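Structures given as structure tokens follow.
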Structure I
Amino acid sequence: MIPDYDKALYYTLWGQWDDLLVLMVRTKDDLLSKKIQQFLHSYNYSLDQQKIIESHDSLLYYIDHAMKQTPAVTMEM
């Protein structure tokens, strides 16, 4: 099981917008979903590059903050 924050970070850094959109719909974290929505909307529809950068940074800051608050997942065999 890969936590939503790890997926969000991976998809954001590698530009996998379709997967990020699916994650936005499936995640139980409403704030993560909203940050993804704001970024994808800015990326697709905004002509203001500064707005796109700000929404991208806001998403990354939230992911970083959430990952610090979430305990690490360990795999036991």
Structure II
Amino acid sequence: MRFSFTLFVAGATERSDAARSNLRTLCDARHLGVYEIEVIDVVDEPELAEEHHILATPTVIRHSPLPQRRVIGDLSD
């Protein structure tokens, strides 16, 4: 089973960096080698944030496996 995530961040901030790092750490611990992460900076691509209904950053969307899930925050807890 392959896991697919999109991480929405807002610029190169400490919180965005923490979200990237924490998501990779979680994936390495639970889904070693069977995941992909796409990172979208909503500052650079606001249309994608609107398309995916992103109201806060960082936000992670798990696309697969279904059902789709969303988590808001830097995944530190």
One of I, II was used to calculate helix-only ellipticity at 222 nm (-39500 (n - 2.57) for each DSSP H run of 4 or more, over all residues; to 500), giving -24500; which? I
With percent of Cα pairs over 22 Å apart computed per structure, which member of I, II shows the largest figure? I
Value 28, calculated as relative contact order in percent (Cα under 8 Å, 6 or more apart) from one of I, II, is from structure I
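Read-outs throughout are calculated quantities, based only on the coordinates presented, and are distinct from any laboratory measurement. Keep in mind the model is a prediction, meaning the values are calculated, not measured.
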